[in-house]
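The structures considered in this document are given below.
No lab work stands behind these numbers, since they all come straight from the coordinates. Since we're looking at a predicted model, the values are computed, not measured.
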Structure 1
Amino acid sequence: MRVIDLHCYPGTPTWIESQGPYPEELARYWKREWVGKSEEAVVQEFADAGVQACLVALDLETTVAAAPCTNEYVHDMWKRHPDRIIQCWGAVEPAKGEIAIRQVKKAVQELGFIGFHFHPIMQHFAVSDRRHYDLFEEINALGAAVMVDVGTTGMGAGMPGGNGALVRHAHPKHIDQLAADFPNLKIIMAHPGWPWVDETTAVALHKGNVYWEMSGWAPKYFPGNLKVDIRGRLQDKIMFGSDYPSMPYDRIMREWNELGYKPEIMEKIMHGNAERVLGL
């Protein structure tokens, strides 16, 4: 079966450095080493797992004063390994205003990116904040998609004051508003949305332009209602993502298989919905 992983970070030292003060706490959160690997080792992990990866850039420059893991960086990695990396999500910071808009244009028109990923908690903003709607208007006009984190995050978890980040910025109500204001914009919610899983489910079901990938969470710990809805009313909305390198692929794949979904549902989750919605 083809497996499209919508949510993979580069996993290299450049990506680690772009996280500023967070790697030490992330190591505690995930209970594993949080250090960079060589590009070759990362791509080999994709190959060993049998996934086709969509790389995610990272830009937290205005909130943690760290150099970004840029759109150009993930683009070059994609082009060096087109057999295992099939697309990229760009990263821009809404706080950069016109600079972010120029970066969006370049990422779509010159780099060929499918869309953009946003970290509302770590980027200190809500996607429903109309002060940033010029940016979403440009993304929408370009025909690109957005992938937006919902629910809590390991970044900042355990740090005093969460290092200033606010979990509420990732509430699904902000996706609800964005989707209503931009009905032609394809929006992928990233992660299961805890502690607002029911609210996230409601948004996915209510908004025809909203979809949902389940990265960054062990499948066996999906809430019971979510497990039921994935096999039923959410089956055409759910896509596969890992949040690489957060958890080992062997565990993620094993636990997805242990959920016991019918083959036709697994086909939708692992590749069919991403192919249909994003053209991958």
Structure 2
Amino acid sequence: MKKLTTALFLVLCSLNVLPSTLVDTLYISNYVDSVGGYFAHYRTFHRIDTIDKANTELHLNENDSLQITIINLDSLTHDFTIDGVLDSNNDIASGDTANFTLGFSSIGSYRYYSSYAYGKLLSASGIILVGYDNYKKFYWNLFDQQSTLTDSIAHGWIDSVPPTYHPELFSINNSIYPDILSDSTGYVVGNVGDTLIIAIINSGNMAHSLHFHGYHVKILNAKINNYIVGWDKDTFPVVMKECITVMLIPDKEGMYPVHDHNLISVNTGGYPGGMITSLMISP
């Protein structure tokens, strides 16, 4: 029996499937930023104890668990929510720290966020990708907001976007084009024939429609519109709260844009701007 157990251990090691625990710490904070000429309030989860405008992306190997510490540097209470994984007993008061140990039942993209309006409506929402261990991975966190609403949201005076919602801030990983090209997690770089995995969530307040120039991608999983799983498309919907994982295997070299097909989404700071990124594929 001992020999069998040892043999199984060696097989699991060789396949790199032994479960482990990712230990990490995220801070919640708030800041005001000028984006494309608009001033707006934001809240984010990040690894450093000073302001970081991008929410940290997390990756776990398949079967791994997550042991995470959340430290709330904001003046308001937040929570740490992952739909279907953690949605109760998860509040963190201002100045407090909370610890969570979590498991994930399937591979794919997940969204963590603060479910308080002054959190989620101001971009306190990030990506967890589970699986796809041996592939190059990228992360696109889509967000939109109307700058003139953010002060009222930040102070808790309103808790939803109104029917007259007219956003002018559109971003990926809280960056607009061309700044996103400096983000190694959002600017996709690879070679012809590579298998590239892109985790996508919609943290915004409206649906988006992503369009790839030059390539089709295969949709591997989707949390909400699961009817799109298996599609091999250059354009697909990303509804509010959606979490999608796609696979790109480039068949030619070149630099190609990816953007929301809604024209207002690509004008933050002037055209081209806003919710645009690029694929840079070498031979």
Structure 3
Amino acid sequence: MKSTHKLAYNLALITAGSVICAVAVNSILIPKQFLAGGITGLAILIHYGLPVIPLGVIYFLLNIPIFIFGWMFVGRRFFFYSVAGMLIYSLAVLIPIPEITITDPLLNALTAGIITGIGSGILLRSLGSAGGMDILAIIILKKYSVRLGTTSLVFNVILMLTAISRLPLEMILYTLIYIYVSAYFVNLVVTGLSQRKSVMIISSQWREISEQIMTKLDRGVTVIHGEGGYSKKQQKILYSIISFQELARFKELVRSVDADAFVVINNTLEVMGHGIGNQPHW
């Protein structure tokens, strides 16, 4: 039963993310003659040249060779969920969606970026993807040790340079704004709303502060044995991970025990682990 719920949950995320992304494509990107990044952008560019072929069909055909090669390089669970995601997305972009009537092209780029970022973020919180660059980038990473971001960047640069001969330069520039905004909202959906902070505390009252963090915030604490570089004095350093929502309470807690405590607070990119982790399982 648990595996059935997990399957249904992930397919729901993939479906919701795909439909949301399709809304951006059909209601803004294509009517306003914008592009997109990755395989979706290539499919849109081909669709502009061959409008008789539906975008969903082009996207599906472009993904066939990617998935054939991807079978050898990606995990089976990720592969099959991504096949489902690719099929759902290909069908979703075939659904006719009314154009969003915004006249300002900058607002169109911003709106499309927000919608796509939310949809892509939901997709990335599942155990799969919608295919395309996600699979291609993993293939190149494992075969040639090229970073995922580098592959996407090079592909998008080539795509934009190719599109200059077919689309007005201002549409390319608005597309770049769209890509930037969508990437920002992807990060926000995937990790931003559950951002974690790493904290380090140096205090003579370290025992009490440690106890307060564990009992009041219900967070683990690591005690690190340190030494002052100048004073050579032995000191205890507390290290912990807390959520963004707990930050204000944490500061108040430390001040109540030791107003002179030395505290360092850092943003964390990702945290993996039971209880406090914020990395999606994909």
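A value of -10500 was derived for helix-only ellipticity at 222 nm (-39500 (n - 2.57) for each DSSP H run of 4 or more, over all residues; to 500); which structure in 1, 2, 3 was it taken from? Could the numbers behind the result be given before it?
On the way: 1: -10500; 2: -2000; 3: -19000.
The structure behind it is 1.
Each of structures 1, 2, 3 was scored by Rg/Rh (Cα atoms, Kirkwood Rh); the highest score is held by 3.
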